1. Of the structures labelled 1, 2, one was used to calculate relative contact order in percent (Cα under 8 Å, 6 or more apart), giving 22. Name it.
2. Taking volume of the Cα convex hull per residue in Å³, for residues 22-61 alone as the criterion, which structure among 1, 2 has the greatest value?
3. Looking at structures 1, 2, which one was helix-only ellipticity at 222 nm (-39500 (n - 2.57) for each DSSP H run of 4 or more, over all residues; to 500) calculated from, given that it came out as -500?
4. If mean count of other Cβ atoms within 10 Å over residues 126-133 is computed to be 21.2, which of 1, 2 is the source?
5. 1, 2: which one has Cα extents along the principal axes in Å, as calculated, at 54, 47, 26?
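The numbers here are math on the coordinates, done by the rules we state, and not lab data. Keep in mind that this is a model prediction, so the values were computed, not measured. Cβ atoms are built from the backbone, for glycine too; each structure is taken alone.
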Structure 1
Amino acid sequence: MHPCSNLLRAIDQYLSRFDVAHAGIAKCRVGVSKLSAKVHAGDAAPASRTTAPSLQQAVALARQQGSDALMDALMACPVDWQTYDSYPAADIGPAFPKRHAFVSLASMLDPAWSLDFDVGFLLIQPRTLYRDHHHAASELYVPLTDASRWRFGTDTTWSSVAAHQPIWNDPNAVHATLVGDTPLLCLYAWTENVLAPAFVDRARDWATIEADFDKADA
């Protein structure tokens with residue numbers, strides 16, 4: 001069986017623990033089901049696999065939070081960890097492009113994007129600001145590790161988000177992520193408009209936050 005079949009099944013089983021009445025969770029599970037239907041038992045698994053810095057630490061932390069089955073399936077699937085390179089460097093800053101990686105299962109299994117759906121994993125290394133941004137896609141994040149902070153609007157306060165606490169971003173909702181001393185690993189899904197670009201929304205505290213991180217890493 002294609003190893004991604006097991007990973008998609010594990011993702012759906014993980015999502016099933018949450019309130020099925022939540023519109024975002026329901027949309028994501030429908031998308032996962034449709035993507036699963038594109039995977040056939042005879043399909044060859046991807047031949048190559050690229051990894052990412054801090055991945056092993058993040059997986060270990062996710063296991064500590066009770067995500068063993070999901071991590072087993074993720075590590076068994078030969079996926080490629082990529083970087084999102086569509087943001088202008090002047091807007092997203094110099095740090096984030098070098099300090100994150102993601103896995104898109106849809107780009108591997110549905111390269112024509114016929115389902116207009118994406119699901120995968122996002123990894124952000126310690127002491128990283130994912131600057132405020134928005135996009136036309138509705139988006140689900142579910143952190144699998146603790147110790148991250150999020151905000152929803154450039155002038156709003158940061159809120160701590162625990163592992164297994166779903167975050168739903170409506171289309172064009174501004175959001176940002178602040179990762180502390182341990183890496184953040186998230187399950188993510190985009191439920192429509194997956195090819196629409198994302199845009200950065202400027203905030204006044206970026207320079208202060210990033211300068212503090214630079215001092216800690218020095």
Structure 2
Amino acid sequence: MSLRRADESLLHIGEGLELDPLAVIGEVPARKISTLELFLGAGAVIRSGSVIYAGSRIGARFMTGHNVVIREENVIGDDVAVWSNSVVDYGCEIGDGVKIHTGVYVAQFTRIREGAFLAPGVMIANDPHPGCAHSRECMRGPTIERNAQIGVNVTLLPFVTIGESALIGSGSVVTKDIPPRMVAYGNPARVVSSIDDLQCVVDPKLVDHPYKR
């Protein structure tokens with residue numbers, strides 16, 4: 001069965017689009033939204049299996065891996081990459097230069113600021129009490145501030161804020177706010193040090209501190 005796509009007059013596509021024949025741009029969502037206009041900036045690369053819904057604003061040089069889903073009513077900046085098998089649900093804000101790796105789920109109403117990185121398998125939650133008749137009114141994803149680094153298989157719970165340039169260790173479950181430039185890990189995640197204290201464990205001669213200001 002073919003997908004239902006928005007009228008071409010509603011699709012505002014920048015120059016230089018590389019669109020795989022098996023990718024879809026302008027899928028119409030089942031839920032009603034204020035506009036089906038889709039703005040996709042110049043130089044986009046949309047790979048096979050990816051579906052970009054109508055009703056979002058996406059900046060220049062946007063890139064997907066394979067089988068990526070970008071839902072409606074998102075605002076996405078320039079130079080954003082979303083790699084294979086990841087989903088950005090509706091109503092999110094994603095800043096310039098954000099990198100979202102493979103197998104990531106970005107829940108509705110999440111805010112990801114400029115330069116942040118989400119490693120493979122990051123899962124984001126947005127509902128503090130699933131199944132409640134009023135959960136939609138309370139729903140909100142976390143805020144990931146500028147240049148924060150979220151490690152492999154991290155779970156971020158609703159409402160939390162990951163501070164600017166903070167680093168979350170792999171496998172952590174973040175239940176509370178993490179201050180800027182802090183390293184946190186565990187279940188629940190706890191602050192253990194500053195990124196300014198970290199040293200390169202591979203080759204200290206290459207760089208003494210990986211996260212210099």
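1. Details: 1: 22; 2: 9.
The value was obtained from structure 1.
2. On the way: 1: 125; 2: 56.
Comparing 1, 2 by volume of the Cα convex hull per residue in Å³, for residues 22-61 alone, the maximum is at 1.
3. On the way: 1: -9000; 2: -500.
The structure behind it is 2.
4. Working: 1: 21.2; 2: 12.2.
That value comes from structure 1.
5. Numbers: 1: 52, 32, 32; 2: 54, 47, 26.
Derived from the structure labelled 2.
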